[in-house]
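Following this line, the structures themselves.
Values in this text are rule-based calculations from the coordinates and carry no lab data. It should be emphasised that the depicted structure is a prediction, and the values quoted were computed from it without experimental measurement.
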Structure P
């Protein structure tokens with residue numbers, strides 16, 4: 001995945017500039033971003049503070065860890081069910 005040249009704190013600072021009354025087209029031009037990028041960031045980071053961003057990153061990391069854990073356990077469960085099914089078919 002491509003790394004952004006802007007940090008989350010810089011993105012929040014840009015959004016706060018717009019909230020303070022600076023026209024958004026000036027923000028786009030001065031930072032060299034597209035309108036789509038601005039509105040994507042606004043949807044994701046709008047209303048957040050710097051401390052909230054740290055917590056968001058922690059939650060995203062924990063969520064990805066839990067998803068991997070679930071995938072591993074579901075594969076293990078399917079394998080065990082296959083073993084049990086084969087044992088039952090041989091016993092009959």
Structure Q
């Protein structure tokens with residue numbers, strides 16, 4: 001699992017049938033940006049927990065679902081660690 005912050009929704013009207021009507025979100029971990037399937041209903045600014053690989057497909061609804069990153073939880077309170085306290 002990884003922690004990301006929601007940047008903004010991603011709208012894609014032309015999709016393969018397997019994507020159905022799932023919401024997509026642009027997420028960032030501070031060093032990279034990715035697109036994740038939103039399985040929980042988040043909004044920009046939320047900190048979230050994401051899973052990848054086969055766990056992402058299953059969390060999105062099916063092992064055949066074409067996702068490699070799925071949001072599985074919204075973090076209620078999580079201040080990002082600054083570089084001086086990391087690992088303590």
Any idea which of P, Q comes out highest on Cα Rg over 2.2 N^0.38 Å, for residues 8-55 alone? Q
Origin of the derived value -27000 (helix-only ellipticity at 222 nm (-39500 (n - 2.57) for each DSSP H run of 4 or more, over all residues; to 500); candidates P, Q): P
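One of P, Q was used to compute P(r) over Cα pairs in 10 Å bins from 0, in percent, and the answer was 18, 48, 26, 7, 1. Which one was it?
Working: P: 13, 30, 18, 12, 10, 9, 5, 1; Q: 18, 48, 26, 7, 1.
Only structure Q yields this read-out.
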